[in-house]
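Any read-out appearing in this document is the output of simple, stated calculations on the displayed coordinates, not a laboratory observation. The structure presented is a predicted model; accordingly, all values stated were derived computationally and were not measured. Cβ atoms are built from the backbone, for glycine too; each structure is taken alone.
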Structure I
Amino acid sequence: MGGAGTLGLTVAALQARLQAIYGVEAPGVERFVVGREVAEAAGHALRAPEELLVLEEADGLWLGLYLDEVALAGAARGELAPLVQVAEGVSHFVYLATRAARGRPVSLLELEVQAEVDKFALLLLALWRRDRRRRSRALRRRLYERVGLAEHLAAEERGRYREANRLGAGYARWLEGRYVAAADVEGLLRELRQSYRLGAGEKLGYLSSRA
C-alpha cells in the first residue's frame, strides 16, 4: 500500500475522527502540541517524531504532545508514514486524557496497544468511506508487518512495542474477518467502542484472545 489516499489531516481533524469512532471527548489536542524547545526545556530528551509528555503533580496531570514539524507536514499531505506517526501521538493524548478524567490508570503497554488499534481503525474507515474497504488486508500488512524498531530503544521498550504490534495486528485481522468481509460498519464501530472502554488488564486479555 502506498500513500494514505489523499487523507491529509491535521491533529484537530485526527482527534475529531478518533472521538467520533469511540464516542469520547477530550480537550483540544492542538492546544497541547509543543515544539522541541519547549519539550527540552521541560526536561524531556526527545528520541522520536512524536512523544507524549506527561508530568504528574499533586494538583493534577500536565500533558504535552511533541510532534516533529516534518511529520506534521507529511501528515497534512496524506503521506502514510508521517500520518501514522501523528495519529499515534493524537491517540496517546486522547486515550490518556479520557482515562485521567475518569480517574483510571493507564499502563504504557495499554497506551501503545490502543494506538496500534487506532491507526488501523482510522485508516480502515477512511478506505471504507471511499468504498475501498477491501484494501484492508494491504493496509494491515503495511501497518504491522513492514515495521522496524529504533536502535536507541532499551530491551524493555522493544518488548513492549513488539507486544503492542502483535496484539494490534491480531485484533485488526480479527476485525477484518468479523466485520470488514461482511461490510458491517455499525458492528465494527460497536466492537471498537466496547474494547476501547475495557480496563487495562481486561483490555489486554481481550485483545490477546483475538490475536
Structure II
Amino acid sequence: MKIAIDGPAGAGKSTLAKELSRKLGYIYIDTGAMYRSLTWKALQKNINLEDAQALFNLAQNTKIHFRNDSDNQRVICDDMDISEEIRSPQVSGAVSRVASYQEVRKIMVNQQQAMGRSVSVVMDGRDIGECVLPDAEYKFFLTANREERARRRTEELKLQGYSVNPELIEKDMLQRDKDDMKRDMGALKILDDSIVIDTSNLTIDQVLEKILSIIQED
C-alpha cells in the first residue's frame, strides 16, 4: 500500500503523515527532509546554490536515511544526525532552490521510490502523487490558509529555540510556494485524483480521523 500526502509548508503534512503511518503500521518517509539534508550539506560546504552541477555532484555523493528513535524519526546524513539542523530558517529559505534542479530531483526521486518499493509507506512532500508514487492507492493534498500556515511554522521555529518574525515567515513561505509551483519537474500542484483536505480549522486528530475514514471506506 502506498499513500501520498502533498501540500505546501505549514499544512500539517509531516505531523499527519507520522501519525497515519503509526496508526496503520506503515513506514513513514519524509521526502522534504531529504531535500533539506542536501541543502544543509551544501550550505555547510559553502556550495553556490546557483551551481547546478555542483549540487548534482553533491547529491550523488550524499547518503540520507531515516532512523526511528522511540516516537521520533531521525534524519541521518552521511552518518550524522541532523534532524534539528535541517529545520533552521536558513535551510528553509534555501531548500526550494536546491530542489528546483531536475537532475537533483531525479536522484532523490529514485531513492524515494526505492524506499517505497517493497513495503507499505506513507510519504509526504510536494510531488509525491505525481512523480514519486504515481501509482499510490491514495493521494491526499493538505492545505490551509496562509495565516494559519504561517502561525504553525512560527510556533514550530519558536519551540526549536529560533527568534523569528511572523511577517517574514509568512513572506518566505509564500515565496517558497511560488517557487515550488512553477518548477518544471515535481511542481506543487493538486492532481485530478487528489483528495483535498483544508486543515485550517482542524486538529491533527480530526484530519487523521477524516483520512482513516476515507481509507477504511474502501
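Before moving on, here are some points about what is shown:
- Distance in nm of label points 7 Å out along Cα→Cβ at positions 132 and 156 - structure with the largest value, from I, II: I
- Read-out mean count of other Cβ atoms within 10 Å over residues 36-43, computed value 12.0, structure in I, II: I
- Winner on relative contact order in percent (Cα under 8 Å, 6 or more apart) once structures I, II are ranked, highest first: II
- helix-only ellipticity at 222 nm (-39500 (n - 2.57) for each DSSP H run of 4 or more, over all residues; to 500) from the coordinates reads -15500; which among I, II: II
- Identity of the structure behind 13.4 (criterion: mean count of other Cβ atoms within 10 Å over residues 60-67, calculated), options I, II: II
- Per distance in nm of label points 7 Å out along Cα→Cβ at positions 52 and 140, the highest-valued of structures I, II: II
- Structure responsible for 2.1, with distance in nm of label points 7 Å out along Cα→Cβ at positions 20 and 172 calculated and labels I, II on offer: I
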